[in-house]
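See the structures that follow.
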Structure I
Amino acid sequence: MKSLFHFMAFLLCWSLAAAQAAGGGRGPLRIEQAESPQGVRFIAVNDGPAPVTVFFRLNGSNIQADKELPLATAIPPRASREIVRISPRSRLSGFNFNYSYSSAIGDAFLSPDEDFRYRLPFRKGLRTQIAQEPGGALTTHGDHIRYAIDFSLPEGTLVTAARAGTVIEVEDGFTVGRLDPSLAERANRVILVHSDNTLGYYLHLAPKRVLVRPGQRIGIGEALAYSGNTGYSGGPHLHFDVRRAVVVPGGKVVQKTVPVTFYDAAGKKITIREGAWVEAD
């Protein structure tokens, strides 16, 4: 029995060393492995301030899992969770495995608050034009952000929160903006996580003009930054959208925009149409 134990320990260590991981996603999540008396535990670690959804796949030989695979789950902020545990189907021979995963910030298992009343994301009294409406003709907006809205704001206009939330990401170091798809990830931004775990994106902000920091709690209407013309942009404007995590066919986790509705101070719905003028109050 002692010889068999040492033999199995050797096989387990060999399997851990040979295991391969692929994939991942934008966000703070990582997958760790840990030995157990039965086999191997897989632990999802979320170091970020917002929940993360992960889709996990595993293949191998002579293995069995304590959960049905593949699987999708959400990991809370600043938390770690064991997502699956595997062991040899037969302990008389070795086993091997490889795994992959996809992840995105947000909880794909929570429904957005479709009744929330958003406020226009700029200072009170400012009147501006809608440059691109949600669900309209897609120009610089890909299909995954089809419900985004572009407001024609001059550079240096104060940008405010359309909804209360916590700042989870800030970027204000980019200086270039033009109609160049290669700049799509180089827009200055502020991202908030809302109470329903949707994410508010404020993009194309001015360099070094962000007023908030990660972890800061922001109320509706409070200042975030100043508008600019950075990233994939045809001119000064503010891009605003709200996103949620979605597990798409094939098992990839992505963020997609959701429709939002704006209201004025009197509770009247604001119509968002390309070319229309709107005023914050």
Structure II
Amino acid sequence: MVRLPTALVAILICSVLVAAPARAQQTSQTTAERIVAIAQQELALGVSEIPKGSNKGARIKMYGLATQAPLRYYPAPWCAYFTSWVTKRAGTPIGWNGLGDGWVPRLRDWGRKTGIWRSAPQPGDLIAFPQHIGIVESIRPNGLVTTIEGNTGDAVLRRLRLVKSASGFIRVAALNPPVPILSAPSDTVYRTEPVTLTVKNAATAKRSIKRYRWDLNGDGRWDHTTTVSQVTLAFPENGVFPLAVQLTDVNGVSAEATISLTVINRPGVAIAG
């Protein structure tokens, strides 16, 4: 493959996001199942503070990197660090603009204002208390849930909680990611002639897209950012080019799509070089 030099790509922005059909299931594991599975993996590692009562530890410090103020307050109570890290790993980052958060009241406010606050729990929900937060693992009889929580007993531990003891629940699984479909007028395009790439969001959720990032030369790096859903470019060289786009919605949830274009000379047209 011949890579297209970024400096030679001409980009013209010319459209807005268009609604598209409902999404199809892309993986065998749901968002809620991913959240629970990742939390269980952390539980199995036996993560705990070193020393006890210090809010410190190599993995605890890592959790803090998933928040909007990474390590600014480290060491600090880290239950929200833990939930921010787990949900980010599951592909559904929480908090304003998907930046995570280390402060429970702000996460509760975010959950309410984004419409994913619930009074009854499901596995994969965040269980919120006035100054603490964890992850619902399973529903038990008699108004009980099992949870996996960070910063409880100075560790990541499983707890048995009364549903009525919680302030409420944040249904992270309701933050369905965008489902981008990237297209071009044809899989084969002509050298030096403009071609327009269009991406549509096929997700059921109707949250708007705030950012599009484009890899327009197949090098695996985002080299252009837009707020609209089309770019027009021309290829100065022949070859097969894998192109990509990443959509990020207003809640900070992202997804990617790729397409490959074959660039050839137009028949009967001689092009120097």
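Laboratory data are not the source of any read-out in this text; all were calculated from the coordinates shown. In this text, all values refer to a predicted model and were calculated from it rather than measured experimentally. Cβ atoms are built from the backbone, for glycine too; each structure is taken alone.
Ranked on mean count of other Cβ atoms within 10 Å over residues 218-225, which label among I, II comes first with the largest value?
Working: I: 16.9; II: 13.5.
Max of mean count of other Cβ atoms within 10 Å over residues 218-225: I.
Matching task: -4500 is the computed value of helix-only ellipticity at 222 nm (-39500 (n - 2.57) for each DSSP H run of 4 or more, over all residues; to 500). Pick the structure from I, II. It must be structure II, since only it matches.
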